[in-house]
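Colleague: Read through the structures below before going on.
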Structure P
Amino acid sequence: MPNFQRPSNLDALSAQSFDVVVIGAGMTGTGVALDAATRGLRVALLDAGDFAAGTSSKSSKMAHGGLRYLQQKEFRLVYENLRERQRLLQNAPHLIRPLPFLIPLFGKDRVMTKALVKGYASALRLYDLTGGWRIGQRYRKISATQARQHLPTLATENLAAGFIYMDARGDDARVALTLARSANDHGAVVANYVKAVGIEHDDAGRVTSVMAQDVLSGQTLRVATTSVVNASGVWADEIFAMAEHETSQRITPAKGVHVTVPSSRLPVDVAAVLTVPGGRRSIFVVPFEEAPYTFIGTTDTPYDGSLDTPDATPEDVAYLLDTVNAWTSSALTSADVTGVWAGLRPLLAPQGEKKVSERTADLSRRHQVTDSGDGVVHITGGKWTTYRQMAEDTVDELAHYFPRTPKVRTRRLALRGHGTWRPSGELDTYLYRRFGDDALTVLAMIEETPALGRTAIEGLPYLGAEFLFAVEHEMATSLLDLLTRRTRAHLMNAPATLAAAAAIAQLVAPTMGWDEADVAREVASYRQLCEREFAQAGLSL
């Protein structure tokens with residue numbers, strides 16, 4: 001099995017010649033790398049940052065069809081989403097699990113209009129028919145009492161009933177990391193923090209190599225390749241310009257913000273869908289699976305700031321909290337917020353004379369594959385639920401460069417961690433849902449050093465062994481990698497995580513080769529992130 005170690009992979013990037021270099025290691029890029037590697041192509045996967053450091057770690061963490069897309073008559077998109085959701089459930093059951101969704105119904109004096117009930121019932125019936133039924137349960141109507149059992153603080157005055165339907169959840173960052181490791185298992189050479197800085201062509205105009213820079217050391221690399229896939233998400237226009245030597249706007253970023261509150265302030269055991277008062281949008285209220293926290297999201301607004309540091313604003317936070325407070329008795333305030341994150345959706349820019357409206361929610365979530373004709377293929381748009389189909393379409397487009405490329409092999413391909421081992425207890429189950437079969441390695445670390453079985457952050461489940469495992473086996477390079485993506489501690493409770501940051505840095509320091517100055521620098525970097533995000537959102541840390 002290939003080694004998932006950064007130094008050896010960096011050496012391989014310079015020493016080997018590849019069929020394809022994939023730029024971008026979010027859900028789309030890691031999916032493309034896995035698809036291409038399983039078809040026998042020689043693959044390199046690069047990202048200027050960490051795996052899933054952009055959009056792919058900052059989603060609503062749902063593998064879902066998108067009920068609201070039915071309102072936009074995007075029937076094919078919903079069908080594709082639900083089909084791919086089911087494949088995720090089958091190929092990675094350790095990472096993706098079914099999750100009930102609650103739609104509470106309100107009416108004056110608890111009396112709903114027939115049109116309201118009929119409208120929701122029709123939409124949910126169509127959702128099931130489009131593919132929702134594959135999960136094994138169909139939608140059903142429930143009473144107001146049953147709705148409150150799922151979300152106890154629902155306002156009682158006008159709550160009349162509710163609907164329950166099924167979708168699925170998954171930790172987006174860990175899914176992307178698992179895809180990268182799965183690609184590596186199938187022969188791909190994978191490296192984070194390697195930035196593409198140029199694409200070279202021969203005299204005939206065909207791609208010959210990608211020039212890259214190791215962000216951590218400054219070393220320049222020349223990666224020989226026959227083709228390139230631009231899977232860089234919201235940064236796709238930068239790679240377009242690099243490949244085609246002209247600027248264009250093919251991506252319209254849309255900002256999505258989420259906030260986290262303790263579940264004691266907003267208890268819920270399903271994902272609840274709440275309508276924004278006076279608007280056409282809805283938000284989700286979702287329980288974190290590992291810890292007693294609830295997250296709320298998302299916004300969907302145009303964005304024209306830095307692609308590297310999108311931040312929530314006080315208006316974003318108020319939008320989410322006000323929506324929850326309109327339908328519950330929780331009376332949330334900004335003081336309740338323990339975590340906040342903002343991500344950018346790489347939506348396809350309107351074509352022709354169309355203008356970008358204030359409702360980025362109206363822009364299509366479809367994906368598009370284009371070939372520059374010189375060996376560079378671009379994959380843009382899409383959703384993380386459909387990453388596998390996007391990858392299949394992208395590698396199909398590469399096929400004319402490699403005529404003997406086999407057909408897709410990922411439709412029933414088990415992702416790394418989906419094997420024969422099954423958990424037998426609470427700790428086993430917790431670790432299995434994060435690592436799959438690799439949980440056995442974490443358990444062995446704890447057996448050898450029992451102190452690693454202690455939780456590292458107050459109120460959160462993460463064990464010392466998990467941080468060491470991430471350093472030794474998951475290519476984590478920094479404290480930020482550990483706290484924001486290898487675990488989701490930062491998203492759940494940033495203040496508690498910051499309080500434990502120094503101890504976690506000290507724990508991994510011998511393995512990382514950090515001295516006291518390095519530890520201090522790592523902690524300071526994480527503190528700076530927390531202070532910036534909370535300050536920009538108008539929150540107290």
Structure Q
Amino acid sequence: MAIVSAPYLALGGWVAAARGPQALAAYLVSVCLLLWLLAMAARNWRALLLIQLPLLLLGAVFAAYTLLYGTPPGQFIAYVLATSSWAEFRGFLTIWQGMRWLLVALVVAVIYLLLALRCPPHPIASGRSARLRYGFLGAVLLLSAYAAASPAAFIDGIAANPPIGTALFIAGPLRQALAGVNGTAVARLRYGAARRGGEEVHILVVGESARRDSWSVYGYRRPTTPYLDKLQGEAVFFQHAVADANFTTGVVPILLTGMSPDHFDMRSISGNLVALAEEAGYSTAWLMNQDPHISLLIGVHADRMLYPPSISTLVSGHLPLDQSLLPELQREIERSGGPRFIGLHVIGSHWQYDLRYPAGFERFGSGNGLSYLSVLSQQPDQRVVDAYDNSVAYSDWFLGQVIELARKLAVPATVTYISDHGEDLYLLDGNAGHGTSSYTRHQFDIPALIWMNPAYRAAHADKVQAIERNASKLIRSHNLFYSLGDVMGIEWAGAAPAKSFASLQFVPDDSTPVIAGGNLVALPP
């Protein structure tokens with residue numbers, strides 16, 4: 001019984017500390033009732049212990065995850081499982097970490113099975129145990145009444161019970177994640193989109209946590225963007241691009257759907273830029289080195305989807321470098337026949353900054369000794385700025401690789417880059433990070449650019465003229481959806497030239513508020 005009880009005792013301690021006494025009461029009620037039902041089904045101790053074996057293994061996994069990540073299995077692990085292949089699972093089991101856990105599970109299971117088989121098949125219930133049964137039921141009723149006084153705590157407690165929590169996980173987060181992977185999470189409405197013309201290739205790179213004032217192409221004192229610095233005149237750099245929200249899960253839906261911040265509502269999403277391109281006849285690809293649920297929640301479902309290596313990311317604790325997307329990007333660019341739209345959602349300069357670039361990009365000091373807390377601490381630290389600037393230099397190199405791959409195309413081609421939001425650096429701004437109601441304008445001022453090859457410039461001189469004329473105007477996140485649809489030559493009923501920086505009819509939106517920490521606020525000055 002000590003082996004059976006271990007996961008439940010560990011989870012009970014976690015519930016008491018993290019969720020409080022009422023949640024603990026609900027947890028104990030659920031565990032007691034589950035054991036009661038199993039005992040009634042088994043009728044003798046040996047059978048009960050044998051029934052418990054799969055529950056023991058489930059409980060051990062459930063408890064280990066909960067204690068490691070500070071929460072029962074939910075959305076994060078659901079998307080890891082939904083986007084992982086069987087090959088990746090098998091690969092994980094062949095490395096030492098996976099083999100170690102598998103070996104431990106096998107040893108525990110064998111020891112437990114041998115002990116259970118040695119247990120005599122004595123009946124669990126007898127006439128002499130009636131008083132104990134009534135006492136047990138009375139204690140369960142009292143605990144239930146105490147826990148029910150707080151519905152939220154009651155639910156938290158029950159969800160921490162491994163069998164119940166696993167059932168809730170499968171019916172909720174995992175089901176939702178699988179629907180996202182299959183493209184059925186969002187009820188998609190048709191745009192009525194169409195396009196005339198031949199083969200073209202359009203690439204969108206959605207960056208992460210890039211503040212405009214740290215890019216030398218915009219005047220920063222350090223040479224953080226040497227490749228882009230040399231691209232002046234060949235690419236158009238938007239001088240006043242502003243993020244509509246200071247957190248990724250708010251702004252990426254805005255970027256890809258065109259909804260404005262004052263009408264932001266995830267429940268109203270019925271399409272996105274990838275779906276628009278696909279409907280207009282484009283072959284589509286969406287390549288992610290990011291948390292995939294951000295894209296899947298808004299119904300992104302391209303012809304070819306590339307997810308980050310989920311299991312290895314879970315084990316290592318961080319995403320790989322953005323360059324991991326380049327081989328698949330090259331395959332997509334070289335894919336012949338018909339128009340192609342390729343999206344890349346990268347990790348860019350998200351904290352922890354020193355994990356976002358290889359050692360060869362430590363050009364401005366070292367990030368040695370930094371941690372997650374260092375980045376967010378309210379202390380001036382030059383190492384944080386150095387590491388952030390190194391991540392920008394790596395993003396510059398990465399964009400250079402993307403553009404040089406596109407440069408090989410003879411057909412009209414574009415590469416558009418826009419960051420989701422900016423970033424505060426305490427040494428420079430007196431504030432750190434992004435996503436909260438405490439911010440400076442650097443969380444909203446972002447870099448954005450579009451590179452167009454000679455073939456595109458020749459075929460779409462009117463759009464090039466409009467883009468160059470609008471480069472110094474205010475560009476908002478919600479303009480991207482309409483603008484890229486315009487750049488790609490897509491016609492649809494909802495097209496809005498006044499919202500497209502590729503149109504001479506473009507009108508900057510300087511009145512709509514932005515979202516900071518979940519609240520609408522005025523545009524930062």
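Please treat every number below as a calculation from the coordinates, not as lab data. Given the structure is predicted, the values throughout are model-derived calculations rather than measurements. Cβ atoms are built from the backbone, for glycine too; each structure is taken alone.
Colleague: Quick one: helix-only ellipticity at 222 nm (-39500 (n - 2.57) for each DSSP H run of 4 or more, over all residues; to 500) came out at -14500 when computed from one of P, Q, so which one is it?
Modeller: On the way: P: -11000; Q: -14500.
Label of the originating structure: Q.
Colleague: Continuing with this model, one more query. For which of the structures P, Q does the calculation of Cα extents along the principal axes in Å return 74, 58, 45? Let's see the in-between values first.
Modeller: Numbers: P: 74, 58, 45; Q: 92, 51, 45.
That value comes from structure P.
Colleague: Something else now. When you work out mean count of other Cβ atoms within 10 Å over residues 278-285 for each of the structures P, Q, which one comes out largest?
Modeller: Values: P: 15.5; Q: 20.2.
Going through P, Q one by one, mean count of other Cβ atoms within 10 Å over residues 278-285 peaks for structure Q.
Colleague: When Cα Rg over 2.2 N^0.38 Å, for residues 174-445 alone is compared over structures P, Q, which one is greatest? Write down the numbers at each step before the final one.
Modeller: Details: P: 1.18; Q: 1.00.
Looking at the calculated values, the largest one is P.
Colleague: Still on this structure: P, Q: which one has distance in nm of label points 7 Å out along Cα→Cβ at positions 22 and 222, as calculated, at 4.9? If you can, show how the numbers build up before the last one.
Modeller: On the way: P: 2.6; Q: 4.9.
Only structure Q yields this read-out.
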